[in-house]
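Please go over the structures that come below.
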Structure 1
Amino acid sequence: MLIALDSQNHYVQADLIKEKNIKGSLFCPGCRQPVYLKRGKIKIPHFSHYQASDCFLFSEGETLEHLAGKQMLSQWFTQQEIPCMLEAYLPKLKQRPDLLIWLDQKIPVAIEFQCSFISEANMIKRTQSYQKAGYKVLWILGKRFKLKRKLTAQQRLFLYYHKNLNYHIFFLDTNHQKLHIFYHLIQFERNELLKSRNYQVSLTNKKITLKTIINHFETLTYQPYVESEVAQTKELLKNHQFLMRALRNSQSKLIDFQRVLYQAHHHLLFLPIELHLPIEQSVIIQMQNCQWKYQVVRWLSKKGENQVFTSREYVQNMMIQLLFYPTPLITKKIQQKELIRYLYFLETQQIIHQIAHHQWIVLKKLVFFNSEEEKLMELTKNTD
């Protein structure tokens, strides 16, 4: 921990205190048990409990990354004159965020710099506890959670959504003192490969402030990933090969889906091309991309051509049929909006058309191929 209480009940900060100036004992702000100052060659100055401590708020063996990250963020907010408290203990919640800041006088923001594993249940419990008490909560991830080729189930817990950023996630690189905001996350069906944009902020650059970042993203206009027709076709062919291998290797998820398709007289390899196109909504849905899109298209097919349906009717059905990842930072309302956003995509494919506010008409059914050869011919005609 970086903050302790002295014998006069004043907060003292580990990197600012001098041992010769310590008068009397130091105490943990949470459990009020005695602590002592540690200064080493590797870790930055911090306070630690004595061995017999049973404090439930501060775990011993706090990593250098976690200590350094809290300190970096605290200094960054302080130099911007943003009110900031390190390791503020919240008695009513029995929780201690790494930092507590105030962007306005009304709503405090609890910041958690997460460097170690945390269970899904614990993360959700802590998040909901903050939210119910009226706090906003910002989770920033350490190097353990670094984005690679795929999004893990645990990384998805920390996803946020903003109308201009779409799905995004925060990382702090303490080695280079940089905050990374990965946004416009999109997931391909093939091996669930991930694509994103990265906004980097150097915490040592005094010209870049939190206000600068907020203003940048508030004025950011959504720019979808645009690929040439040839590049898109190549990706779709790779995706087709992935599905072939998955069926051959009897991947459980796809085999179950293939059974559903078989009962409807369809086949996984004969699905319409439109069901394989990558879209951002897939990041939060815990089903194969083509599977959940098939559920949507099947529901529309049952409606029939020239039939009208409402957004509400569609959303109610899909919220029952589709399985979502646990994403405690993304509300159910956003999930529903994302399902409606997929309708606009289908409109670009001339499958449906919006005729009034929240009213749509089915224009046509998607074409299912009769064979794999037929589908491959359609896919490869743009590569010649």
Structure 2
Amino acid sequence: MQTSNQALNVQVEDLSQIKKKVSITVPAEDVKKEIKSAYASLKTKASVAGFRKGAAPVNVLKKRFAAQVEEDVMTKLIERSYPNALRERHIMPAAPPKFDVKSGKLSEEGVFSYDVTVEVMPKVEISDYLGMELERLPVEVKDDEVEDALKRLADNHSHFNEVDRPAKDTDMLTCDFEGTLDGTPIKNSATKDYPIMLGATTLLPGFNEALAGAVKGQTRDAKITFPADYTEANLAGKTADFRINVKSVKEKITPGLDDEFAKDLGVEGISVLRARVGEEIKKAKDDSEKERLKNRILDKLIEKHKFEVPDGMVSRYLSVIVDKKVADMKKGHFEPADKGLTQEQVMQRYHAMAFRHAQEDIVLDALAAQEKVEISKEEIDATVRRLAAQR
């Protein structure tokens, strides 16, 4: 099928439910004008030996700058014609397009033709979604959940006082240390004023044992074995010698769960604080149950409605997820299953999640269209980032 957008020639071929090949031909007259304009602009800026700036003849410019001009002109012709062609045919890309320039060389006397492969959203008619029956699980807040939350809150408001006694678990030690491997100092291991929470499970094996019972001013020697999957490959699985100088020992002081603590937080008393914490837990559980029900609805709709998913949509979700995971890993925050994975391995691990997000996007987009609800690109982008952050 062939139509024209002013002098533009556009042909559309359906390659699949989600992929179209758009062949676009720009008329010779427009090509000629664009080439002429490009050389006119170049003439005012180009420096050519033997000619004053702006005085070089066009035929000289063509010999020297033909390749550059051809690339610039093709880019401009595509930028101007491609959106118009898609707009005329009511094609909404679901992912960045792939361009294929068919003509080997631009000519002032010829047309300019190129193909665009465009992924589009599949046409999905959502049915049987009204009146869908789901079981809402009861939400209950137990007393021990409230108490645990209050203890965590109090722990977050702890402070440390320096003490003159041997160190024990939960004490905060300020230390200088340096490691050696086979008698050679380990690069970048010399550290000053490093805070160490005694008993913390995040410490490398050997630190807790070496510092138990230490006092201010004492020097302790420790043999530290690095995990086999340690991020620095030259240290992985090896045992190093560390000399640790304890500069201070501080005791952790956690406020009691009483009216004074509540008032420090701006609350009338501990009973009011306990009630508020309970309400927050209930709200979080309510939100979690709503999210579970929403996901269950999406599960049913995705299972019932079969459709293709554009690769570009999956790639978009995957890129956001992987960028977030890699950034977290660089900061030392990662899920145990992600530890030691390369970026490529992370992409493989989260591809199914990205595919699922794309399926959800398609179903929700179809529902929004049927219910005549407008969803902005900004809202979609925000959802992509939110989903990536919570997974």
Structure 3
Amino acid sequence: MTTTAFPRFAVRTEVVSGIGSLSRLDELVAGFGHREVAVVADTALDQAGVLDRVLAHAPGAVAVARILVDPDPDVEVVERAAGRARAAGARCVLAIGGGSALGVGKAVGIRLTNDQRIDAYEGRDKVVEMPAPTIAVPTTAGSGSEVSNALVLHEAERDNEIVVRGELCAPRAAVLDATVLRSLPRAPLVYSALDALSHALESLWSRGGSYFSAATAVPAARSIIARLPRAAAGAEDGTNASGDNDDALQELLEASCAANMACGNSGLALVHALSSSPAVRVPHGLQNAVLLPHVARFNTPALDEETLGLLPLVDELYGELGLEPSFAAIGQGPVDGPRMLEASARNPFRANNLRATSDEDLVALLRAAGATFPEESR
């Protein structure tokens, strides 16, 4: 449903997709005219040997800096990484991993050509100079950061994330190859995919939605719902690791990317407003997985027929996965309800939700999701 006068739809990243598409990586690096590459990747990928397998597909690249990052990076992580990349003479960035690594990679690309600390560019369209070319290789089917024009950083003392967003911030290219998902354990596979599902559904109950965002979000949601149970089972029975489940993993990866294309244009909504506090130390994808069914039920009166038709499928999916949408049920607690509520009040995603919200509405929703409020913790 569109409630803005003239919604826009744009994707600024070239996407190369398919099983085996990493074979194009060297060609993409060469196409930017620079072989001196700063590699930014998840620490866990290096430990698991996945990073070296990806880099083997870019033999012509010279990795002048190899920067490993952990989840939920802050400004200092970016500044140290950018300093290393600059000192090493990097001219291009290869970002490999989940949302955190891809976000740091985009930030390093910005800082290689822009002089101020990364938090000086907080907000929209503050980046002045074209960033160094960044190529993204996602290793989870979740964040969709490989096509996003935003990057998110955390500062523990803040009630909201630092978001740098703008037309210059998206990676120049992305490679979607299911072979990098083969070794992903079940839990991160499931929670990252449910994060992607939240991106698709949030786009459908966003005030900034359009024909184009819906045309992207609906098939993405349906693909995730259809493919995630098989992919989750494959993480346990060995069919993912053997490559026998590559078709399901590839569809998840592509659906995750499409979901971010949708929400990147429509804007996100209530799920992400509530999960935006750095003070709540629950992984982002897990927070969104818990909140999604509760926000879906709250939004029901405002939804169109097509979106309403997806909600029973979401409930069935959670049942198939054996997932109860409760922080307590998944071993996370106590979760600070007041901090989540406070963060939502400062987040524009809350106002972008199709159904208007009061604080009382959100307290009830958060309690249903298992978040704790002061009178309940005594």
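Work out which structure the value 60, 37, 20 belongs to, where semi-axes √(5λ) of the Cα gyration tensor in Å was derived from one of 1, 2, 3.
Comparing all candidates, it corresponds to 2.
Of the structures labelled 1, 2, 3, which one yields 28, 21, 16 when semi-axes √(5λ) of the Cα gyration tensor in Å, for residues 107-322 alone is computed from its coordinates? Before the final figure, lay out each step's value.
Values: 1: 36, 21, 19; 2: 51, 37, 16; 3: 28, 21, 16.
Here the read-out was taken from 3.
If you work out mean count of other Cβ atoms within 10 Å over residues 211-218 for 1, 2, 3, which one comes out largest?
3
Comparing FRET efficiency 1/(1 + (r/R0)^6) of positions 75 and 179 (r between Cβ atoms, R0 = 41 Å, to 0.05) across structures 1, 2, 3, which is largest? All intermediate terms of the calculation are to be shown ahead of the outcome.
Numbers: 1: 1.00; 2: 0.15; 3: 0.75.
The structure with the largest value is 1.
Every number here is computed from the coordinates shown, using simple stated rules; none is lab data. Note that the coordinates shown come from a computational prediction; the quantities given were computed from them, not determined experimentally. Cβ atoms are built from the backbone, for glycine too; each structure is taken alone.
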